[in-house]
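We did not get these values from a lab; they are worked out from the coordinates using the rules stated. Every value quoted in this text rests on a predicted model; they were computed, and no experiment measured them. Cβ atoms are built from the backbone, for glycine too; each structure is taken alone.
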Structure P
Amino acid sequence: MRGMIEEITAALGAHGLILRGGFVFPDGEDAPCGASGAQARSVLLVGQAGAAPWPHFLRWRKKQPQAIANPLDTWSRQVIGGVAEAFGARAVSPSDRPYLLFQQWATRAEGLRPSPLGILMHPQYGLWHAYRGALLFEDELPVQAADPAIHLCDNCVDKPCLKSCSVVAYSAEGFAYQACLAHVRGADGEPCRSGGCLDRNACPQGTSYRYPPEVQAFHMASFMR
């Protein structure tokens, strides 16, 4: 099994993706089903650190119809789905309906906690990472939930991530979605549209993994739609 995990890591790495940890579902947990329809025993999270998948995605995108909806989700599904088929797993996505417990799975797999922006804070990548899918196996793999990771937000006194947005999109009350959306779409939202969320960019952690402006602009355009 350990060899299979290494092979999965290599298969994902060919597309700029990485394994983000995993765990075995405890007996009695209502786990989703695997490839055959039987209940899954293990899950491996798949995602990215920084913008490593971006050039792979762009090469794929050039060959697709321009009107394709949610191209990054579509690309992720194809890549992760191909890996799942090769290794006898079921591929699932954060956008699948009904929604699966991806945030909880990610917390268990890597021991992470949310930042004030809701994005899980990673001790190495900061806020510049993402989960693109998961592989569900009906066998018990040699993986286990991670111990709690260092939570960098605990020692961050200034909290610049809560002070950089002119409409205070993030606060103790949560995310002001409508205010953020109106601002990004409006005349004063150009810095956000072209360079990404000002609050997210203000975080001092993991800056070497920060998405380039064109990647942030792509995600912001998706948000505006």
Structure Q
Amino acid sequence: MSVWDRPEPPNRPVPLDRERIVAAAVALADEGGLEEVSLRKVAARLDAGPMRLYGFISTKQELLDLMLDEVYAEILPEERSGDWREALSVLAHRTRAAALRHEWPADLLGGRAALGPNALAVGEASLAALDGRAGIDTALRAVETVNAYVTGAIRREIAHVRAERATGMSKHDWQRDSGPRLTRMLDTGRFPALAKAVYDGTDVDAETSFATGLDWVLDAVAAKLTPPPPPSQQA
């Protein structure tokens, strides 16, 4: 029986439920990353004995599943757009925003399918956006493609954020520090395409880069979709 289907044990002198356990675990992860999350530390944060948590959660993996599903609740918008492109774009941008708020979901996204109720609702919204515009296999491949882009872009952006925090160097600090060596390498003439990109390319912020890449992916999806029938042919 999954963690979402198991009944919770009755309260004892220290009130406890899965909602409080997950909230404490998310707070720990927000503060120090997933390595800070353990049943012992969560129990200590709740002023409860570690063994009490096993009445609610059997393994750390179940706890991670519940934590990730809590973040999925932040992704699903209250209102859904009738335009497939806008709907998928909103979900992608909300996924990025949630990941940047917490950071640690980037370490869990892209793994095995998340089966919590909020994750399933996000998946339903993604596929429903394409309903009537593509066969189910095309819709599945389209959603997989968008999700792969979003996951990869988020992981790359958060890796940069973590590197800045670990080194104390901003992107511009790093560019200034590594600039002389890069200039020497480019001046050898061995990397003409890179030289053109460095000297002539436009540097954009992470949000602009994400939005541009997402638009290109959605353009590719649009090319695979079947146009809806004209109003006169619709039932």
Structure R
Amino acid sequence: MVNGFTGEFLGTMVLILFGTATSAGINLKKTYGSQGDWLYVSLAWGIAVTMGVYVAAMFGTQGHLNPAVTIAYALFGLFPWGQVLPYIIGQFLGAMVGAAVAAFMFIPQFKATTSQEGNGVGIFATRPAIYAPFYNFMSEVIATFAFIFVLLNLGDFTTGLKPLIVGLVITVVGIGLGTTTGFALNPARDWGPRLVYTLLPLPNKQSSAEWNYAWIPMCGPIVGAILATGLEALLK
């Protein structure tokens, strides 16, 4: 009876959280969801994660790709502490190299686009639709909590078609919970490209990489991942 209640409660909570947040993101003003290209962005990032997990798995890792996952899993005994530092260093350096290669590919487009037209840090890192630090932080906590909570219940998510499921989870998180802050979910995904944007002499780039905001996509995902993993451990 208790197990029936717990499973149905948590499952319905996840269902309504994603669904209601999607409705809010589409209907309310000043969200990324009110822009016509947000589905494109969310789907692309979801597929990107799928491809990354497949590649990582082929080289014998657990496909975390995300320091928040690595830290939270280690804290609750799901991952060896001895591998935490190599994973995190690899995640940040991989994010930086990926961002640098993409930047190089689009140099002519950077030259053709002013900062007023979209040539800014938002290409590389996340930024809030409305700057409200407490709510921005909580948005990242909630979005990452939802992502990690689902991830934990996939088991080994590097096998078979499970990486595709992980990508679909990222997509629905983006569509439903990512419209307020751009859903970093991942400190490496934000800080690596943000640093590349800071260092590279890209044409027409804006003067600031908005490092005053960067603590939110660093700390929010880590807190959300720890809370999700802790709850999972408590319930099981």
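Have a look at P, Q, R and say which one yields 1.12 for Rg/Rh (Cα atoms, Kirkwood Rh), for residues 78-141 alone, as calculated.
R
Given a value of 3.8 for distance in nm of label points 7 Å out along Cα→Cβ at positions 38 and 214, calculated from one of P, Q, R, which structure does it belong to? All intermediate terms of the calculation are to be shown ahead of the outcome.
Values: P: 4.7; Q: 3.8; R: 2.7.
That value comes from structure Q.
Consider the structures P, Q, R: one of them gives 2.5 for distance in nm of label points 7 Å out along Cα→Cβ at positions 54 and 166 as calculated from the coordinates. Say which.
P
Given 141 as the derived value for volume of the Cα convex hull per residue in Å³, which of the supplied structures P, Q, R does it correspond to?
P
Using relative contact order in percent (Cα under 8 Å, 6 or more apart) as the calculated read-out, with 24 as its value, let me know the right label among P, Q, R.
Derived from the structure labelled P.
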